[in-house]
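Given below, in the form of structure tokens, are the structures.
Computed from the coordinates by the stated procedures, all read-outs in this text should not be read as laboratory data. Only a predicted model underlies this, so the values are computations on that prediction, with no experimental measurement involved. Cβ atoms are built from the backbone, for glycine too; each structure is taken alone.
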Structure 1
Amino acid sequence: MDRNAVEKVLDDKVRPKLAMDGGGVELVDVRDDNTVVVKLVGACGCCPFSQMTLKAGVEAELKAAFPELKAVVTG
């Protein structure tokens, strides 16, 4: 997976949704093992639903674009 392609999906599909609730996501790393590392920021960083947002929001959108994606983790 290409880092720029991942950033584009985050920009187009994920960040606008998170921004509606005062949150956001930063791309930390795209690993060789097809794992993406992100940091949830703003309201998402301290929200009790952050793990649900990570899996049902961020990971779901990225897996739709990149079927080879294994996981999205925070770090």
Structure 2
Amino acid sequence: MRILVDIVESELKALDKLAKSEKVSRASLIRKAVNDFLDRHDRTKEAEAFGLWGNRKIDGLEYQDKVRSEW
């Protein structure tokens, strides 16, 4: 899908220089940059959730047994 994006001239020149040195298109570089950004964003959310229950004073196994007993 095509989109319209405003990029300052200096960034455009830097992209063109990198594309030439990597022997890829400018569009390919931009797609890779977007994918890398989205991957980092997903990992950030995972990192924020890691240890979310760490400050709770209940034992994990006790909590699991309690919740399952409600079934």
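A few remarks follow.
- Once distance in nm of label points 7 Å out along Cα→Cβ at positions 5 and 29 is evaluated on every structure in 1, 2, the highest one turns out to be 1.
- Identity of the structure behind -5500 (criterion: helix-only ellipticity at 222 nm (-39500 (n - 2.57) for each DSSP H run of 4 or more, over all residues; to 500), calculated), options 1, 2: 1
- Test item: Cα extents along the principal axes in Å calculated as 62, 25, 23, pick one of 1, 2: 2
- Here distance in nm of label points 7 Å out along Cα→Cβ at positions 21 and 45 is compared for structures 1, 2. The highest value is that of 2.
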